[in-house]
Structure 1
Amino acid sequence: MTKTIVILYLLVAGAGYLLRYLNLRHLKLHGAVVPAGFAGAIDPAILAKTSAYTLEQSRVGLIESILDNALLLVFLFGGLLGVYDRWIAALNGSFVVSGLLFFLLLSLVQGLLEIPFSLYQTFHIENRYGFNTMTFRLWLMDLLKGTAIAMLLLALLGGGALWLVRLSPQFWWLWVWGFFAVVSLFLLYISPYVIEPLFFKFEPVREEGLEDEIKRLMEKAGLTVSRVMQMDASRRSRHSNAYFTGIGRVKRIVLYDTLLQQLSHREILAILAHEVGHWKKGHIWKRLLLTEAGALAGCYLAFVLLNRGTLPQLVGLADGSFAAQLVILGFLGSLLGFFLTPVSSWLSRRHEWEADRFACQLSGLPDALASGLIKLCRENLANLHPHPLYARFYYSHPPVVGRVQCLMAMAAQEKSNKRSS
């Protein structure tokens with residue numbers, strides 16, 4: 001059985017690498033072609049830079065992925081998991097303390113392994129293509145703060161979950177699921193006010209008239225937004241974005257200061273109308289409910305498999321602690337996750353199309369949404385030529401060329417209707 005699982009994992013990893021290869025090959029073949037509707041905003045020089053940027057990022061990602069896969073296989077199937085598990089057990093801690101230490105140390109090691117890739121990505125690739133604005137000191141402070149927050153959350157969530165397992169051996173799967181769900185909602189509520197300000201400075205939008213325009217758009221959609229903020233994203237990168245954050249009465253809109261520099265008011269309004277579409281169509285709650293339903297099923301399945309006591313044998317071990325068996329379960333879950341990825345991607349793309357249509361109806365600015373997307377692609381060096389199979393498998397958003405062409409067709413139809421009326 002162990003050999004079968006290793007072979008399956010290698011096949012899954014190989015399928016991922018094949019998709020990556022097809023995507024890069026497609027980019028090399030078609031990357032110099034300016035898509036219809038992009039002429040004037042995207043030129044051959046930008047396309048060449050985009051291709052180089054995408055290829056370099058992919059090469060680094062490939063190296064990191066191969067290293068991660070190799071280390072994972074050695075750790076799970078080379079006996080290191082058993083050695084590590086026995087070492088933790090020899091420290092003579094309680095069930096909760098031992099389990100928590102097991103995961104905290106693993107998480108720290110994983111974080112350390114990611115540091116060289118983060119440094120190379122930030123200070124070599126992002127520098128070379130004009131995106132990085134971070135100093136090493138700021139990068140280090142972000143790393144330390146991010147690690148501290150991650151360790152704290154892991155300690156709280158992991159410690160609470162392990163305590164529930166010990167407290168209710170037969171129904172822990174239900175209590176753990178409920179605990180994680182409640183904490184997740186709580187974090188969504190407090191994150192805009194507690195966690196995000198640790199990394200970024202937020203202030204009211206300074207663009208004259210923009211906040212009023214945004215609030216009118218929100219009122220038209222029947223939404224109440226507590227605040228419209230801009231954040232100092234330019235301290236770290238020249239990449240641009242905008243997002244909704246918070247839930248309930250603490251919803252607010254956050255605009256990157258780089259976005260404010262790159263787009264017109266009409267384009268910003270059109271993009272925000274798209275985000276409003278996700279709220280009005282219920283995409284946020286639908287995805288949240290789907291995620292929680294999957295989490296509940298996963299917790300129960302974990303309970304059943306752990307009770308059988310056969311998980312250690314799958315990786316060649318005679319036995320293993322509760323924490324070690326959870327690691328094995330996580331590994332098996334990653335295999336299942338690969339096959340669920342295209343389903344999740346399809347659902348997400350469907351929601352994006354719905355949000356685009358809603359944005360056009362709400363704002364009446366399909367041309368502005370199209371031009372805004374084109375500018376974002378140009379400024380962020382987004383790949384305009386993904387392989388269709390790669391996009392269907394991994395893309396959470398429809399390929400931008402298709403989105404822009406659809407929006408332009410809607411704009412043309414709108415103009416035609418106005419002329420005929």
Structure 2
Amino acid sequence: MGWRDDAGQGVPAGRYFVRGYLIGDVAVEGEAFHFNDWVSSEGSPTPRRIEDFAMLPGGDLLVAGFSPRGQLLCGRYSDDKGFLWSREIDAPATAAIRLAATDRAAVFHSGQGWSVFSLDDGSDVPHSSLPSALGLKALAAAGERIYFAENEGITSLTLDGAPAQIRTPVAFDTLSAKENALAGSAGDFIWLALDGGSFAKVTLPATATSLSFGEGKTLWFTGTSMDPDASPVVAQSNFEGGILRALVSVPGDPLPVRVRASRTSDVFAVLEEAVGIQRLRVLSRDPEGGWTIEWERSILDAPAFGFVAGQAQPDAAAVPQPTSLRFRLEENPLTGEHDEITIQAAWGLEGVRLTTADGLPLVSVSLSPNIQRVAIQRGSASDSLRLLQGNGAVVEEYLIQGLRHITPLSAGEVEILK
């Protein structure tokens with residue numbers, strides 16, 4: 001094998017100077033995850049956006065959305081343990097995502113069709129009985145039954161049973177199901193069917209953009225009020241349309257877009273959005289009649305992240321970020337001199353690494369292949385630096401210490417003959 005340059009290409013004949021660096025006790029440590037509360041550890045599933053979710057008995061959530069690569073992501077999430085399992089579907093999203101939970105399975109629909117996963121471990125569940133649903137507008141489940149709304153009405157079936165058709169007065173935009181009850185909304189009205197009967201109109205003082213049966217004979221909904229200001233609403237009503245309680249949005253907070261509630265307790269989860277942020281909160285009613293936030297997770301957009309006054313911030317566009325840093329090295333035992341080195345960050349398919357100013361690799365920081373942006377800052381120690389790397393969904397912070405333990409080496413002149 002002949003001589004090759006840093007890019008792995010053969011070099012022509014001639015005289016060359018061979019140099020490099022001996023990397024000593026340089027430590028790379030992961031410090032924190034920023035701007036995405038769903039991520040708690042290295043290798044954790046990383047949702048870039050949540051599109052739909054379902055509340056399971058016991059409090060876990062099924063969530064469905066997009067990964068940093070733009071692929072479809074479905075997983076079961078526990079507040080205490082994080083993601084218990086997740087599945088990334090290797091296909092681009094071409095239509096709206098819908099998610100529902102039977103007693104045993106997560107039922108997931110997108111432009112790629114149906115996917116069904118075991119609630120226990122995320123393994124595939126056979127679903128050949130599910131028919132094509134190209135016009136699917138809403139999805140719900142109760143017990144072992146799955147319901148999906150199309151323009152023609154509702155299709156009801158189990159994973160191993162034949163489908164049945166349910167007539168609806170209008171084409172529903174939203175749908176919820178519980179034992180012996182179905183509810184859907186279209187325009188300004190909610191429609192409710194009990195014990196297999198016909199759908200009856202329920203008039204609310206608001207429009208409903210999402211629905212969920214709650215504890216007892218109640219419905220939760222998000223939407224807008226009928227007042228002149230069309231205020232955002234997340235509220236609970238009885239089956240007659242009377243408002244039982246409402247969660248009042250704080251001015252400036254993200255606005256509610258989707259709600260899912262427990263069937264057995266006064267607990268609900270609400271997905272809220274504003275420009276640059278998406279937040280999912282689980283709340284319960286406290287004894288004084290107010291709301292207790294059981295837990296919440298947020299995703300912040302951070303396309304221009306960086307360091308501001310020493311802290312990682314989602315928008316550092318107005319603050320110049322250094323592209324390289326210069327460090328003084330330990331005494332070189334061969335020359336007796338204290339050399340200096342200029343270090344920068346580079347990233348690509350092979351991950352993130354520190355290099356010299358002319359691109360000679362020094363230290364590998366991570367093997368993450370989908371990095372879109374990197375920022376660096378000098379650390380508290382004179383021979384350390386902090387590095388932020390982001391993939392469009394989460395920003396990871398690393399601390400690299402001991403950079404003084406880099407020793408320049410020179411092998412002198414080499415003549416290559418052809």
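Give the label, chosen from 1, 2, of the structure having the highest value of mean count of other Cβ atoms within 10 Å over residues 183-190.
Once mean count of other Cβ atoms within 10 Å over residues 183-190 is worked out for each structure, 2 has the highest.
Look at relative contact order in percent (Cα under 8 Å, 6 or more apart) for each of 1, 2: the largest one is in 1.
Matching task: 0 is the computed value of helix-only ellipticity at 222 nm (-39500 (n - 2.57) for each DSSP H run of 4 or more, over all residues; to 500). Pick the structure from 1, 2. Structure of origin is 2. Ranked by Cα Rg over 2.2 N^0.38 Å, structures 1, 2 are topped by 2, which has the highest value. From which structure (1, 2) was FRET efficiency 1/(1 + (r/R0)^6) of positions 151 and 223 (r between Cβ atoms, R0 = 25 Å, to 0.05) calculated, if the value obtained is 0.70? Only one of 1, 2 returns 0.70 for FRET efficiency 1/(1 + (r/R0)^6) of positions 151 and 223 (r between Cβ atoms, R0 = 25 Å, to 0.05), namely 2.
Which one of 1, 2 has Cα Rg over 2.2 N^0.38 Å, for residues 191-374 alone, as calculated from the coordinates, equal to 1.69? Only structure 2 yields this read-out.
Here FRET efficiency 1/(1 + (r/R0)^6) of positions 79 and 175 (r between Cβ atoms, R0 = 30 Å, to 0.05) is compared for structures 1, 2. The highest value is that of 2. A value of 17.1 for Kirkwood radius over Cα pairs in Å, for residues 215-318 alone, calculated from one of 1, 2, originates in structure 1. Work out which structure the value 36, 16, 13 belongs to, where semi-axes √(5λ) of the Cα gyration tensor in Å, for residues 287-398 alone was derived from one of 1, 2. Going label by label, the one that fits is 2.
On distance in nm of label points 7 Å out along Cα→Cβ at positions 87 and 279, which of the structures labelled 1, 2 is highest? If you can, show how the numbers build up before the last one.
Working: 1: 4.9; 2: 3.2.
When distance in nm of label points 7 Å out along Cα→Cβ at positions 87 and 279 is calculated for 1, 2, structure 1 comes out on top.
Read the figures in this text as sums done on the coordinates, not as results from a lab. These numbers were taken from a predicted model, which means no experiment stands behind them. Cβ atoms are built from the backbone, for glycine too; each structure is taken alone.
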